[in-house]
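Asks: Before anything else, here is the set of structures, which you'll find just below.
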Structure I
Amino acid sequence: MSPRSDLPWVTIVTPSLNQGPFIRQAIESVLAQTYPNIEYIIMDAGSTDETATVVADYRDRLLFISEPDRGQSHAINKGWRMAKGTILSWLCADDFLVPSAVAQVVEQFERHPEASFVFGGCETIDLRDLPTGVMLPVVPDTWKLIHGYDYVPQPSAFASRAAVEAVGFVDESLHFGMDWDLFMRLSLHGPVVPISALLSTARIYPETKSSSGGYRRWRELVGIMRRHGEMRYPPAYFLYGAEMLRESTRRFGRRMPSRLVPLQSFVRRSLDRWLQSVLAAAMTKASGGWFADKWASDTLVQRIDADGRTLALQGRLPPEYPELAGQQLTVTCEGEILGVRDLAPGPFSWELPMPPMSSASRVEIRVRAQRSFVPKRAGMNGDTRRLAFYLDELSVS
């Protein structure tokens, strides 16, 4: 596919070290993109495996640099600084893109030239390429991103070069949460645009940094959330803390002497149940009670821009859950009741007048539901969240 002078260039950098078993799939996913103007740079830290041999098959279609670096963040920055693209991304060597990912991203940047970054959803797989989950794109919320959790799938995120230069590139002192830190700074710099489609696939396995970082990773994430946030113990503190504890107990259990396996299994099951409840509570608080699959909890709290006169809610009360029959919602803005409504099964659309705001640019919207249920307690599945209704949209216009 020949480059086109009327379209912007997109630069994708792959930082790599001994990722030979995976890197071919990453390379081919970039080279198979339906968008013509892509610059692809592989920043290799001196791999001793088959990486160089694999890359040699594609040398005429990418730039391969193999030299020592100071870590993944440094490698990304080196690639970005030499890039010609006005849109930047990095793709880890064990992840890969869907063929239309870049085309969809560029389309959104053309519609929203002021955007700091654009992101979509991401599927996760294991070492056998079996699906393990999906990270769905959510409505961007800077407070939630900083204090709640990193809802941006890194391989599905593409940033404006101007915004990256303005906020100072990737923090090279970070080894685990450099993407989260960058997304926070970009969110504070300018608008963020979500794409309601899966753009990439991420491979999650025990050796990845996110899975094996343990206490060091958690401490780094705590430092990031405190650097940019306004709370010492935000929801993210407990969310990632519980995640770290659960993974630590699993690793400890694998090293347990065989004679203690029955005791270890009992302790692990008990601890895992407790950590599941902690994670569910932390995720509810981190997400403000509005989850990526559009379920809302019994208390939904969102901070949104107060730049309009009407608050709009659109959603659905699923009729298949008798626990939700007779549902009633109460909506408040900064503690002031805007409306109370009984929901019938099926879709609903609700518009409420916003109260006059003197100076606040962002306000707290709270939606309380009278009825809710926990699927696991109801014997439906392993979902430990408290669910009340589906919410597709919450906006001010």
Structure II
Amino acid sequence: MKHWLRLGLLMSVAMFSDAGAQAYLPKTDDEIVEVLPARGDSWLEIRDLRKQVAAQPNDLEPALALVRRYIELGRAESDPRYFGYAEAALTPWLAVAQPSAEVLTLRATLFQNRHEFPAALDYLHRALARQPRLAQAWLTRAAILEVQGQHAEALNSCIPLLKLAEPLIGQVCLNSILSVSGQLDAAYRQLARAVSTAHSPVPADQQWALTTLAEMAERMGNTDAADRYYRQALHIPRRNGYLLATYADYLLDRNRFQEVVELLANDTRADGLLLRLTLAEIALRLPTAAVHIDALTARFAASRMRGDSSHQGDEARFLLHVLDQPESALALAQKNWDVQREPRDARIFLEAALAAGKNPQPLLAFLTESKLQDARLETLLAQIGGSGI
């Protein structure tokens, strides 16, 4: 169980999901659409796990190991196919009379990936009713509730982790939520202390903690610390789609467009990463921007046809900053806000409202109630006040 917790994945799927990434039809035969990753040790591990499942079809543990590994790879590679594989491997164990708490938690994780949060929370409730000390269920519940802006309930889900999980996991969970609940400075100091005193942390946990610290520092306006923590997180040899997206946003805000291109040039599978790459290409006036704009247009259209709402924040950003359609961007940003309420969701809502000349009253009420501190939002809020919206 501790291995599963050591994924450091509280942030990964709830905040950055590409469950619905779609195929793009190239205009010419010689157009390079994507550079595929090499099939290395991960594929060998998957092959071995599948052999174990085939050899022991009535044994739950090999199946759980396979599902967990699929989820890890799906998150690391931002590849939705792995989540489909995970769901297929898990389905037989959901059909039994009494699915185990671990099976229910993994099912919740797959719902979480699709941003179907009510269904995910229902499965987690069932899992914790069966096994109240299941740390992964508490961790996943905290992640979802934090994304939804239900900070008090999210904190209540972090508290059991202080006893049930590795110390660093509990500290990241707790301080991540405190940092968006009016206690940013204290949470930053406490987590920085936990990172500096952690004894031989697992790389995944350390990367998660460093990324969280970088985000906190960025919200505080401490650019030097944010840059340092982002670089430390990236130095850990473990691919993380969420980290790439967050660092790309940091670079975009500082007009470091060439660095974004270098960071994401081979990461076009995930819609969120392709969007950030495209924004940098537009700023640099690169010819590849046009191809990527077409690809994103097709992908977002396909998501809408499927009724997939997990990309509304990114699509709102695309409509506003690429296609210059503020009214449409605001409509999507509002819908996205109904589902998830993190700083990045608040930001696109504010940006679209400013561009459309509208008052984002639900967001303003939430910011007042939650006491969210974010230097980037303060600049936008000042513009709303000054414009008389």
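Asks: Kindly point out which one of I, II the value 0.95 was derived from, the read-out being Rg/Rh (Cα atoms, Kirkwood Rh), for residues 316-379 alone.
Replies: Working: I: 1.08; II: 0.95.
Source structure for this number: II.
Asks: Match the computed value -22500 of helix-only ellipticity at 222 nm (-39500 (n - 2.57) for each DSSP H run of 4 or more, over all residues; to 500) to one of the structures I, II, and report its label. Provide the component values of the computation, followed by the final result.
Replies: On the way: I: -10000; II: -22500.
It must be structure II, since only it matches.
Asks: Continuing with this model, one more query. Out of I, II, which structure matches 13 when relative contact order in percent (Cα under 8 Å, 6 or more apart) is calculated? Each step should come with its number before you reach the end.
Replies: On the way: I: 13; II: 17.
Going through each structure in turn, the value belongs to I.
Asks: Taking 3, 15, 21, 19, 17, 12, 7, 4, 2, 0 as the value of P(r) over Cα pairs in 5 Å bins from 0, in percent, for residues 204-275 alone derived from one of the structures shown (I, II), identify that structure.
Replies: Details: I: 3, 15, 21, 19, 17, 12, 7, 4, 2, 0; II: 3, 18, 29, 25, 19, 6, 0.
This value belongs to structure I.
Asks: Okay, moving on. Suppose you compute P(r) over Cα pairs in 10 Å bins from 0, in percent for every structure in I, II: which one lands on 5, 23, 34, 27, 11, 2, 0?
Replies: Working: I: 5, 20, 29, 25, 16, 6, 1; II: 5, 23, 34, 27, 11, 2, 0.
For P(r) over Cα pairs in 10 Å bins from 0, in percent, the value 5, 23, 34, 27, 11, 2, 0 is produced by structure II.
Asks: Using mean count of other Cβ atoms within 10 Å over residues 196-203, single out the structure from I, II with the greatest value. The partial results should precede the final answer.
Replies: Numbers: I: 19.4; II: 12.2.
Structure I gives the largest value of mean count of other Cβ atoms within 10 Å over residues 196-203 among I, II.
A short reminder: the numbers here are calculations on the coordinates, not readings from a lab. Because the structure is a prediction, the values reported are computed rather than measured. Cβ atoms are built from the backbone, for glycine too; each structure is taken alone.
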